[in-house]
Structure P
Amino acid sequence: MTTVSTIGVTMDCPDPDVAATFWETILNYRRRPGRPDSPYVTIERPEGSDGVALVTFQRVPEPKTSKARVHLDLFVDHAQPMFDAMVAAGATAMHTTPAGEWTTRVLTDPAGNEFCLIGPD
């Protein structure tokens, strides 16, 4: 049986460059070279770091109309500074759910894709 060598996540969006720029900043990933006419922009994690290897943004013409069935969960040691940085970079805060010493914050990226920031305040 063949084994999986790389795990990637693809997100639909109207403008892959805008989405990739936001996530490059938040995840500290690097943009992969690509063709200027491609409907895809991919960012990758730095060598030797943990996390999903690739995140690809795919240009789609239709707008998002409902809750995403798949989303990113970002686990951090200190949530508030990262939350503040995400909002400053263009994220929109949706709601917060405290759970003991951990808090889950649901946000959307500039393309409207939901993701969760999870960690202690």
Structure Q
Amino acid sequence: MWLYAAHNPNLKAGAAWYGRIVSEADPLHPKNPIDIVGDLKAPVLGLYGAADQGIPVESVKKMEAALEKANKTAEIVIYPNTPHGFNADYRTSYTKKSAEDGWKRMLAWFKKYGVS
């Protein structure tokens, strides 16, 4: 979502459900969200789990700082004791309380920015 929000000038708003922020660049992923913060064209809500083994909280905090420095409209929520995939109700990582809160936040975010 972060990359698409930097790509599409017609996007009204987006929600990143535990999307990667930093990783090794490769031909399929030449840029990371942290690299394109200044190019964001839409407000983004980021929803992350503090117990996500693949997306360290440290990288999420770096993204928050980069967004603030670039004066971009974004909000990041980090759910305590919550793993990656917490909104996927078909996985063992599903975390009902965090998923339901994230869903409510996302709907409110979209409404605020005229998506729904």
Structure R
Amino acid sequence: MATCNSSVYVVNMSLIASNFKGHTRKSMVSIAYFIGYCVGCIAGPQLFISTESPLYPTAMGTIIGMYCAYLVSMLAYQELCRRENRRRDRLAASGVEAAQPRPAVAEDNTSDIDDLAFRYVL
């Protein structure tokens, strides 16, 4: 069941790179994600209780539950990003100057939340 973990990890890291603006913010989100990943790698093997061999129902139930929680959280995140992009598109269409698409500037210190011209990658 764990063979698809590497693709999930890569997708999450690419979302962090695409959907967070600013070096400090990207770094902090990456650190939080990495710490969570490490905690999971440490805690996961503890669920394989030797007396439950060979089916390990505790571990399998937890793995399935965590994959379901991941799927629900990613769908919720996608919907939140979609709604925010639509809101920003409506602001741009109504003539709000700050929401108009423009090229990225390296010195721009606004976050992705504050920069109305920023669009989230779905």
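Please treat every number below as a calculation from the coordinates, not as lab data. Keep in mind that what you see is a predicted model, and the values were worked out from it rather than measured.
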One of P, Q, R was used to calculate helix-only ellipticity at 222 nm (-39500 (n - 2.57) for each DSSP H run of 4 or more, over all residues; to 500), yielding -21000; that structure is R
Structure from which 12.8, 42 was derived, Rg and Dmax of the Cα atoms in Å, for residues 40-79 alone, options P, Q, R: R
Ranked by Cα Rg over 2.2 N^0.38 Å, the structure on top of P, Q, R with the greatest value is R
